[in-house]
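Structures for review follow.
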Structure I
Amino acid sequence: MVSFKRELWQNSSPAVRLAVISLVLCGLVFPLVITGIAQVFLPSQANGSLVQLHGKNVGSSLIAQNFSLPIFFHPRNDSASGVDPDITVQDAYSQITRISTATGIPMDMLQQIVDQNEEGTFWIFGTQYVNVLRLNLVLIQTNNSAYKAFQ
């Protein structure tokens, strides 16, 4: 019986060692190295592309925020994942009337804010879009009385 256990251990020992070494390398060393490289070369992205207002984290530019008040731009309702942070410029334009009515900000000023925050695609591929969180932060920084609670 002792001989059988010894033989079993001798046969399985290389596999167990390989599994432990792989676990340490792939599960610990590799993620720490990649995280360290990302922190050095791409710190904003490595930390989730956090957006700050007055030194406080208010969201991520990569994930949609839940804006429901009429004074803010709203993310897309028909987004497949529900976390798309961007809307088309046309979608932003369609919300200008509501925001202008709720805040008193002139429609042409809101259109200018949208135009100044357009993010593009390469040449003719795709459509122009805007990041909802960035638009709403610009609105908060307009010093309009509708946004006093958020300043």
Structure II
Amino acid sequence: MAKSLVEMTAEIIQSQISSKQMNLDEIKVALNDTFQTLKALQDAESSGTDIEPEGAVPLLDPKKSIQRNKIICMECGQEFKMLSPKHLSSHGLDSKSYRKKYGLSARQPLCSKALSEKRSQAGKERGLPENLRKYLDSRRSKK
């Protein structure tokens, strides 16, 4: 016997809740969004029309997906400290194509702001900016 949309929605959301903390409002939104998506897919399947994922609007603004202590993958909604190449490849993307797809700057780090600041501070403590400055000065003097 085929499952109803409500049963499928409940299973999907139960799985989400088991992998990350969600408050009541987030659960309600997720239930509604998942049900509406499944209903649209079912309607498209019965009418024989295609749903184009390229025209889909992301649920979250890409710039807001990069937060203080986490970054949210725009493809699947999972939260990370850093979007690894391995995770992006599971969506058939690399960091360059991910940034291009979601309109992020090519220089935008794909990690949380806290991690980016921590790395920047560690680099400054190691003297990287001074070493870079020395290299650039020596390069200019050769010209």
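Here helix-only ellipticity at 222 nm (-39500 (n - 2.57) for each DSSP H run of 4 or more, over all residues; to 500) was calculated and came to -18000; which of the structures I, II was it taken from? It must be structure II, since only it matches. In this comparison of I, II, the computed figure 88, 37, 30 for Cα extents along the principal axes in Å is attributed to I.
In this comparison of I, II, the computed figure 3.6 for distance in nm of label points 7 Å out along Cα→Cβ at positions 92 and 132 is attributed to II.
We did not get these values from a lab; they are worked out from the coordinates using the rules stated. None of these values were measured; they are calculated from a predicted model. Cβ atoms are built from the backbone, for glycine too; each structure is taken alone.
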